[in-house]
Structure P
């Protein structure tokens, strides 16, 4: 039981649910939320279940490499077997699909598409470096797209607002995924990651470009009138963290993956403050 709870990474699961809620607030505005409380709650629960399933699936496939890169995870610690983690993933993916059925058909489509992407990532794309990084970046960004499709009610402008958030999240995640591969380069014996194919320095340049682009484009919600000045003031602090990550992305001594996560959480706060402000 303890292993099953740990393998889903509750912190990431919570962030996914919060991201969907924030994406909905930005997409349709806080005044529309009372009428959308039920579909939004179902969407947040579906996103949480999907993220939990993805984490369990990842740990099941990464059991050997995690013994080197992440020995504190449940499987290397003996709290759960790879087969057990796979069972947890299957149950939670099923739950995510069932919940999305009761939201909108577009949301169901996103979940089914993401499920196919997640499976292809673990089976093939993860070992190929860049394609796997891009796919994970899309999956994280799609949380906001999922929020939009769950609540937009046919309003194209609302869906576009969710799309802007999805783009920013995807870019920041792309940088983070490459940076994590740089940190884990010694343990990734069964994967041809970007740092292994190009070297840590060149991979760091790509991570830096993704972080810097995310920071630069973060002003778009303010410029386009989607979010107010309050958003801009807070997101500038998140941008400072992303720029720091850009400067040190090639280093294996600095935990850029973890630092960039703080920047992404701060950016979430900026989106929420801006939507409510």
Structure Q
């Protein structure tokens, strides 16, 4: 159903040429360039006499990182469409792209200096080229940091690319599920319990076959709707798989919450005691039983 709602044109946008590999590429680029610049700087110190591999290692790492930055920029260009179309994200995506292009440009120059230092290694200006590469590399690391920081904003502040990388509609639905869950928690923290309950109801409509979601809705009955009796009724109808200890513990804890909210502390204590027999090493249950006593 969701695939039909998205339509084939949207699915095509979600499958860029090499955009799906952007995360892998940028991480390799960061590693190569950071290691290469550090190696180049250290190679210009007295330590170079002990670590003779630093000079060639710096050149290889920087050149690989610079070439990788070309691919990283291209993959980012291929992947930017879905992220840029997220309302409010266009400027953040544009800034990330600009810093990424600056990083590529700076390190292509630094790579040229490195190659020049190798090509003319027997000339007296070879060390000057290496020093210039070190200075350029340090400047480049600052630019690289800015590109990475803006990329983090795109991903973590605007959810750019999250759920859309593979083109699988199930991934897009997971993005919706994550948004509903996190927004519901924020609404609850802000005291807007009706809004939190509505969001979790929508979450159940999206993932009605998910036991974790069902327990989230039951929890919402207690916290947001102030309906512990309804929560108990829902728990009576909920049967966690006996081999899933996490769900058994979660359902039992919610039952104790509902009973305690109703003022039935003795019943809540009996539930916690039963859970402790199943989970004798759980410190939270021990603390709760002490409080109920």
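No lab work stands behind these numbers, since they all come straight from the coordinates. Please read all numbers here as calculations on a predicted model, not as lab measurements. Cβ atoms are built from the backbone, for glycine too; each structure is taken alone.
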Worksheet item: FRET efficiency 1/(1 + (r/R0)^6) of positions 100 and 236 (r between Cβ atoms, R0 = 30 Å, to 0.05) was computed and gave 0.30; which structure, P, Q, did it come from?
Response: P
Fill in: Identity of the structure behind 28.0, 88 (criterion: Rg and Dmax of the Cα atoms in Å, calculated), options P, Q
Q
Practice prompt. Kindly point out which one of P, Q the value 37, 28, 15 was derived from, the read-out being Cα extents along the principal axes in Å, for residues 148-211 alone.
Written response: Q
Worksheet item: Which structure, out of P, Q, was relative contact order in percent (Cα under 8 Å, 6 or more apart) derived from, given a value of 13?
Response: Q
Fill in: Which entry (P, Q) yields the derived value 19.8 for mean count of other Cβ atoms within 10 Å over residues 28-35
Q
